[in-house]
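Next up, some structures in structure tokens.
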Structure 1
Amino acid sequence: MNSLQAKVIEVCSSCSVKTIKEGIRQAADYDVVLVKKGTYREYNIEVRKRLIIRSQGRAVIDALTKGHVFQVFSDRVTIEGFHFKNVAHSYTKEYAAVLLFKSNHFKVLNNSFEKIFFGILVEKSKNGYIKGNTIRGIARDEAGSGNGIHLWHCENILVENNKISGMRDGIYLEFVEKSRILKNTSENNIRYGLHFMFSNDDEYHYNTFNNNGAGVAVMFSKRINMTKNLFYNNWGPSSYGVLLKEIYDARIEENIFRENTTGIYLEGSTRVDYKSNDFIKNGWAVKVVGSSYTNIFKNNNFLHNSFDVSYNSKINDNKFEGNYWSSYTGYDLNRDGIGDVPFRPVKLFSYVVNKTPETIVLLRSLFVDIINFSERVSPVFTPDDLSDEQPLMKPVK
């Protein structure tokens, strides 16, 4: 049977088919199972056919905290327009409202989720589309909560225009290749708004990550493009706009890092281009630790951060060129828009705070201004070659 011969199977309390499971049982490949408005108390609904399963009027599926809702084991399945709630919780098993396993060319569209463990869990799948879903959890601790959208061993997945809050991680990716994360809002999650590891050749654009417990973590990945995202209001002793650990050959461009404890925390990451980003009112705009080499910071705006750059090594192999620094006090006699005096963004006091965090209480004191000035004149503790030789006189637009 092909899509031109597909039939519609209606499910409702007054229909001949009264349960979703029965509708799926009667359906053939490419049929539409149309679930009408109402509440359906069903769980562990297995899908092993190529189906469109669509809600009419936002049907509610209540899993009664007994299991998954949908378990999809076939290709070309669409799940659209439902409201899921009361998925089972477990410390040993990953229960999800929508579980897809080895499913290709799937779509999960315009659903809403509440009182769930995992929202959408996708494993060993390709060519999927997750769009327009609203996921609201009530996570209280990391061990007893799941992730909003969780992808594992997947390829070519598009995650677009979803809203996720109250989960452990909003979006989690592990071993995910050639996928795109676009226009999502992930906020108020107890750990990371976005967390991905061992995932190469992926793109992240136009997303918002707000007020997440630890911000965003990007680890052990290559050839990552992150552009036009907003990272803000991620505060805490271990909280970052973005944590980068062992990232190689990446582009981080045209993002806004605003009001985070640390805008970018950089550890063991090499050949990354940071261009045209705005760092605004962060504690640390950029904190570099470990062996991070051949990174380029160019045409960025560093605006009113407590510390623009923190560096824990005397050796520098990174390039800072043509950035705007709001704390720059140099001059431009030839009026070419470039400061005539190089700017040294690493202050001695940031080195002191890294060694002894309690000294942060002295941040605005005259003593701090004196030691910063003395280090700038004759560098001893900070890298003597870490400077912006062409600081801009006006912010980059």
Structure 2
Amino acid sequence: MAISTKVQNCIEQSSWIRKMFEQGAQLREKFGAENVFDFTIGNPSVEPPQEFHDELKKIANSPELGMHRYMSNAGYDDTRAAVADFLSQRCNLNVGAGQVIMTCGAGGALNVVLKTILNADEEVIILAPYFVEYKFYIDNHAGKSTVVETNPDNFQLDLDAIEQAINANTKAIIVNSPNNPTGVIYPAEDLSALNELLQRKQQQFNSTIYVISDEPYARLSYDNLDVPCIFNCIDNSVIVTSHSKDLALPGERIGYLAINPAMCDGQVFMDGAVFSNRVLGFVNAPALAQRLVTKLQHVSVDISEYEEKRDLFYQELTALGFEVVKPQGGFYLFPKSPLADDVDFVQRAQEYNILLVPGKGFGAPGYFRIAYCIDKKMIENSLPAWKKLAADVGLQAK
């Protein structure tokens, strides 16, 4: 085989979203794009806010000498200071620029953190349902994934299950709130309870356990709900995030990591993370993207459009008999599969030109994911197909 067996196995395990996307391309060619309802990819349909375009024009029309040269491995000082100022206001504490590293998106930030903290065979707890790439990121740095299921009734943290999973080899827990794929937000009281649990376990094992908070959807919450700042709840915490969703810039790959000022040995961690950012090959977040987001830290897309789509889809699907926890943020629905095998259900949906992703790909068989970050018209046009699908699989309309 021309490529490693390990990589080949990873490709086979991670192919669900891309596989469905590719099948969608075939269906669009056969039936026409307007007759295919693709809910597979979380690619924002909204455009960046006007402030982004204004800042882009300003930078292009008034270039600074040397603005495209190398910079500090942690990123531009003024960009890091702007991020720190935003986090200080959000969390009501003093975050410094020296506690921020600009990265190539949240994926880059996650890999930097994992390389910084993991020794071979140390364990990282991931909470199912989870973002599919977590396992591969952990494996990148010789770590081992330990999957812990969330509460099946509401996808909230199961602290007892987490406690059972922690051992002397546990190095970190990844939390993702609002969650991809469920859209749930973990409340502050649960995160604080998790902190108490971790403090007990760290004393028991004489270890350090980090909580890595993956937050690309943190600015996309609904119903006037706040996403708790992890720094207010957990001492040894790291935020990893990007501007892919809050500024609708997924293609720019711009994000950051930031550590809790209360983190034990925080400067040692930062030294390691700066080094890891360099040697992983990410080196720096793109210079132009850093300059663009410096003055946009308090700007976000208008989420009312996403909330409107969530409400429409949720109301229509539950009326057809689908069971789904109402998302509190993000732009995904994660209904229960009406068929025992979620892959069978997703394949049945294709017969109606509806493209979905099976829950199996997120460590949660028996469910399926819908990405509703698409044009509202597609959702509306898909509703007759959903009605036929629901009847086909035996659901009773309410």
Structure 3
Amino acid sequence: MKEKVIRTLTRVEGLGRMRIKMEGEEIKGVRLEIFEPPRFFESIVKGKKPDQVLDMVARICGLCPVAYQMSGVEAFEKIFHINVPVHIKDLRRVLYCGEWISSHSAHIFFLHLPDFFGKQSSIELAKERKDLIEKGLKIRKAGNRIIEVLGGRHVHPVNIRVGGFYRMPRDKEVEEVIRLIEEALQVAEECLDEFTDFEFPDLERDYEFISLGNGERYPFMEGKVVSSEGWSIEKEKFEDVFEEFQLPHSTALYSKIKNKGFYLVGAIARFNNNLEKLDDDIKEKVKGFYPIKNTFKSIIARSTEIVYALREAKRLLENIDLKESPYVEYEIAEGEGVGITEAPRGILYHRYRVNKKGLVEYANIIPPTSQNQGVMEEEVLEGLRKIKGNIETVAEKIIRNFDPCISCASHFLEVIREG
């Protein structure tokens, strides 16, 4: 038995490596090792006030801080029995649109696209397709500006509070954002058209797709937890159905459906479970890909969500009364609450228990990348058996299909061959 080791995965957020076990030329096993030190956020937030927690959990990720705040604020508002008005719900939805736009465009144009052109980096791709990189920058600029205007800044936003926002955006800021959205929307639609013409490796597999659904709109915070197998549960039942477990080689917990197995979350799961909630012209454009069962086609799901999020943000911003109050008052209460929202990479679960003083006594956070960890290993194993080419290169491409958010940095690759 010999082993190939990819010491540090490239063009992903954070630190991880992969071990590929071989017997002769036959692939026998794959192990994804997430080795970044645990950061203990669930312990750090104990004893803190809810609004402090919202600012703290935003620091978990520089690419999806809004998701951490939104799952947290949903949980706390359930504890305090707060029903925020429609204009606050809509502004939060716009803010979440900004995060999807920013995160998806960063992944597609700077991490994922080079794989489809046989390039090692976006810098190398820019020499051949500068237009694509410029389009990506324009799209990401719109997403970042949405977060900045509604969140206070585009990295680790500071404008979210229990009950709403600390302040409403100004008219001129919203006008500027709408202009940027309109510019980005044109190029995003052009990119979706181009990406649907890509040739994709043959890697069709059956998964159980888990996302939010059953709501009236394409899900950011709305609905229940739904499965492509036809069942659904209330958010509060999540830990009754799903369980986390740890393996010695990873500092991230795995997650599976109890008495069943691994499942897939993220853009593909949302796409497959909620296609009917997209605009008719978008559905017409992408219906030939439904259901997506090939993770290389995740670029189609993410590009579709960028177009949807840009349109949705524009629709909502054009109809929001900015003279409304930015928040509602509430009374502190003892209790426990769950929040589940759709981070760019999939469902993000938060559960908090608050005491009579309004301080957090318990926290549990389950991020999407840890939920996808088992599926990623299975996918690489299957892909290496099906797709010809350099083993390390193929393995990394498959991992990048998932856009894993191991932390918030990209690293360079060192490959070690052992055995």
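One table, with the values for the structure above:
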item: Top of 1, 2, 3 by relative contact order in percent (Cα under 8 Å, 6 or more apart), largest first; result: 3
item: Among 1, 2, 3, which structure scores highest (criterion: distance in nm of label points 7 Å out along Cα→Cβ at positions 69 and 309); result: 1
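FYI, it's all coordinate maths here, none of it is from the lab. Predicted model only: the values in this text are computed from it and were never measured. Cβ atoms are built from the backbone, for glycine too; each structure is taken alone.
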